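Presented below are the structures under discussion, each in the form of structure tokens.
Readers should treat all values here as calculations from the given coordinates under stated rules, not as data from a laboratory. Since the model is a prediction, treat every value here as computed from it, not as a measurement. Cβ atoms are built from the backbone, for glycine too; each structure is taken alone.
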Structure P
Amino acid sequence: MTPPRIAHKIGLVVLLGALLGLLSDAAWAQEGAGPIGKFVKFQFGAFDQYSYSDHVFFQLTNSRQFEGALGATGSSLDLGTVESDAETNVLEKGIHILPPLGWEVGWKFDLTFPKGISVGLDYSHLSLSDAESLDRIPNFNPRFEMDFYYLAVPVRFYATDPTAPGFTYFFGFSLGRLNGVLLTRNSSAAGKDEYWPFKMSAVGATRIGFETSGETLGFRYELMLMNAREVKFRDNPFTGQNGKTSIDFSGTLVRISLLVKFE
């Protein structure tokens, strides 16, 4: 990792800390302007779609047929184990069974802005095969598919009361970990499937979104601009690409989900 990228990530953490510190100081400096309530929100029934800035399959294979291919998806209907988890440890297998979901706890403020701040935990499971990325059977050997997971801690700043019925919007940031497995079919000398794990920590994202809700249930749309420039693979299994094991996963993650909220 180059020094500018390290500085960028350190700067993001410092910025988050400074913003939270300033907002906290401003809130308590005004009489009666401290937190006026606490809330909890859960995301469920989620659908995630990830669009790569430079498609990962093209970077891995250097095959032009994957240039501009479709992105990865995941939803709450994707339950159970996946084939790429065959060599994953028991703890991670248990986590990977979970569907996309989110949780956050927050505080309301009597300020012009923000009206609320929250911190939480978001989980996404996205998958994509060579055929799904092209909507057809590719002219490529070996055939392959990929599952990857993003676990992040987001901080959100709300423009209006985050617990009131109606419409509100927010922006925020998050830091998280991306990991997964590339599965290649019949790719070993013995004709067996092979598994190629990859990971990157401290994946930063800028977030913006809106939600609309009643007293308890709601709907949320969230757009995340992901910075994942150096995802490390154990190895690159594709001919002529053995030296390329650092892949840029940067892109845009869109989540549509249902909400339930409590005060």
Structure Q
Amino acid sequence: MSEHNYNYHDDNFSLNQAEDYTLLIQIDKTSFSYAIIDQDKLIAWAENHSLEEFSDPQELLDLLSAKYKQVVIGLSATSFTLVPQILFNQDRIADFARFLDVKPNERVSAQSLDNENVIVYKTDKTIINAAEEFGLRNTVFSSKGWVAAIAKNNPDDKDLYLDINGDNVEFVAFNNGKLRFYNRFEFKTSDELAYFTALVTTELNLQPADTNLYISGDINAEDESISRLAEFFGKVRPNDLQVLQLPEEIASHKLLSIAALSLCASSEVV
């Protein structure tokens, strides 16, 4: 996996024009990344800033305090469960939350993941407190856009999509264009990543040799994880799906998850 912290600013980027921009923020356990877009063009992107920047900004005071046209914040989850839309009732959210073993320092949220599923998830209050600097009405489940971007791209039933962020990997698969599987695992080595990928394909009744893996996030084509997966699966390649106009020097798979938050710009929490 890559150990780089990417940072990009377009030559024409100016906070004086912030009212024309959309700010996308993805908050993890201890850090956050941001992307700024002008319509559908990426004009700024940076990774792995400390959460303390929200409460006591040292590097990003001007950027975080600017008045944007819109802000979308992706919240990571410590645990989650999917509920069919037809069964979900906002009044029963406490009942669904029992599946999550919610601790005192966690908060439960619920939101439509797609047209047929609601995701009920818990988030550490440290992350919630950081997001409150921008108002919780702007928050979405962190991978909502990523799932939506793939769904719009006509995924094949034999395609399995992975997004890697640090030591976490998320999987999503579709059947006849509808969400079939979504889950997340923590891994430490390329062997563990291969194990969880094989576990998912087994659960989906897919044959590894016939399964196409498309990977986004914190990974490079030459990484050991890619070569290890290629030993077992039919096709393994970075996910080149592009939801924003990007400069040539930025590979689309590197920021697919945060870029796809742009698809949630009008989303509202359930």
Q.
Comparing P, Q, where is distance in nm of label points 7 Å out along Cα→Cβ at positions 37 and 93 highest?
A. P
Q) To which of P, Q does the computed value 3.4 (distance in nm of label points 7 Å out along Cα→Cβ at positions 77 and 221) belong? A) Q
Q | Origin of the derived value 53, 48, 31 (Cα extents along the principal axes in Å; candidates P, Q) | A | Q
